[in-house]
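Please find the structures below.
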Structure 1
Amino acid sequence: MNQSITTLLLIIISTNSFSQNFMRTEAKSSSGKIQFSQDEDNRIYLEASYLQDTFQVLLDSYTNCSHLPKKWVVKKWNLKKTPYRYPMIDFNNKRYKEKLRTMESISIEDTFFASNFYICPNKYLNVQEFGLFGTDFLDDLNWKIDFYNNYLLYDTESTFNTSNITIKNNFERNEFPWFMLQIDSLRQKVKVDLGAASEITLPVKSKIGKQLIAKYNLAPRNVKTGGMSSSDVTDTQYELHLDSISIQGIMIKDVNIRLSTNCRFSFIGCRFLERGILYLNYKNSKNEEREVAFELLQ
């Protein structure tokens, strides 16, 4: 998928002050397997249905609130507004408040069902014809996502065993899943973002970004990203290939890095995750801490 959609996915990051109270994901059975479709950047799509309409939704582990095209939410379905405005934060780190809409029920892959599902109407998705499901959908279950074989496993009761996996990390309930990246002597948290295409993206103004630009004398290029308004938006980017980096202390070879001026956050995308299997243990009966793990297969 093109760069404009990558930018689009970045601008709809929302705060998590409301995400835990609204949607609850229920499944037909306590565990199961679903074959999913992917775009050319290996991002994951599931099929959802509401009333008589069927549509695709992109999984995104780096946004709390789920989004659907505004023209569907407001004009086509006329979903009921919530009584309050909820705090959000956009790509440019600006805070605002948005009235969400309520779906009475929704079905995903004829396997997951939700009622009282809160949706953010998003005008930037109008031309894309797909939705975006965030952690309000993901965080009631545990997930094993096999990018190699295009399927995911889910479990509503037990966490997936990651005892033999070396790349893993615990994160708090109010956090997005993240790993610790190290390049040379510098370390930085990077979010695990199922909605992103690139391997690893870092802000130009981060310590690692500044060091890489200086060390390798990188030349900038202006990229028309679009997606944030009716006019195209220009992002100044730098790209390079590194022989190795470290994630959670484990060496990873042959990685492409993108440095972005518009980007305010650091993240790992699906072009990196296609190297193996991602585990997201959101639901843990023993404590509130969650776990993310990555099994490297290549």
Structure 2
Amino acid sequence: MNVKKLCEDVLKIRLVEEKIIEVYDKDIIQCPVHLSIGEESIPVAICHWLTNKDKIVGTHRSHALYFALDGDYSSFFCELLGKKTGCSKGFGGSMHLTNLNIGLYGTSSIVGGILPIAVGLGLSCDDKEIAVAFFGDGATDQGVFYESLNFASLKNIPVLFVCENNRYSIYTPIEERKVVLPHKVAETLKIKSLYCPIEISNNVVELAKKVKDIVNYVRNKRKPAFIECETVRYLDHHGTGCDIERGCRPVKEKELFEKYDPIKWCKKYLNEFENLREKLKKEIDSAFEQAIKEENFDLWKIGK
């Protein structure tokens, strides 16, 4: 396990999101964005054990997953800016990122929509390849969640289902939506499952240790598994504001974020945190400025 890389990836994601916050009000980025601040550790810890032969899908909150899979700055920023050289050729924007070179088969704005796609990808996997679906707790309200877990379990399909549980579907808390929590559903369906409380989920090193065995289980046993990770979404559901400060969520949510901020854990593991931070920030600033200069996509070539 590469502790430095784990922490560096978490920091990289945070700085990318902060760059988007810095420029978003200038209307340079014209697509909606769903930022990952507070949730960086989950995709980083799990993707640490994946290969570029694995087949991964994710949600509209896609930035952390892209960089956890070692996506590059240029194709990412170009996509957000609607450039031809974007990872989805400028057509997709923030919510629809695709890069087969890193195993990312797509992210989607359709809540729960990627779950059956992951099952299909799992069916197509060769020996030792696996499919992975990242989704929020809101997706577990959809019927397709149960159908996908059930079918994968019934047919022994190598799919890892990863629920990033920030407890909110937009502004509705999970206790107002659920009788049975997602990990209990997995237990009922007899899918091998792992529940990670927030103090583990937001510590990227501890989470990486926890999830290694379950990733290997899917890979070696050719069976599905389910991981539920508690986390905190710090900012608004979409955009760059903070809905806690606007009263849409209780103030204790901010206190929870400050206590379990993934960056706090990384500072403990990285000896030269500030130097690395400055280095990454310069790389991000440079990549963004270069992306602005790239050619825009051609609207008339959509679908061709």
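Just so it is clear, none of the values below were taken in a lab; they were calculated from the coordinates. Because the structure is predicted, anything quoted here is derived from the model rather than measured. Cβ atoms are built from the backbone, for glycine too; each structure is taken alone.
Each of the structures 1, 2 was assessed by FRET efficiency 1/(1 + (r/R0)^6) of positions 147 and 283 (r between Cβ atoms, R0 = 41 Å, to 0.05); the largest value belongs to 1. With helix-only ellipticity at 222 nm (-39500 (n - 2.57) for each DSSP H run of 4 or more, over all residues; to 500) coming out at -2000, pick the structure among 1, 2 it was computed from. The read-out was computed on structure 1. Structures 1, 2 were shown, and Cα extents along the principal axes in Å, for residues 59-162 alone at 43, 32, 19 was computed from 2. A value of 37, 31, 16 was computed for Cα extents along the principal axes in Å, for residues 35-98 alone; which of 1, 2 is the source structure? Here the read-out was taken from 1.
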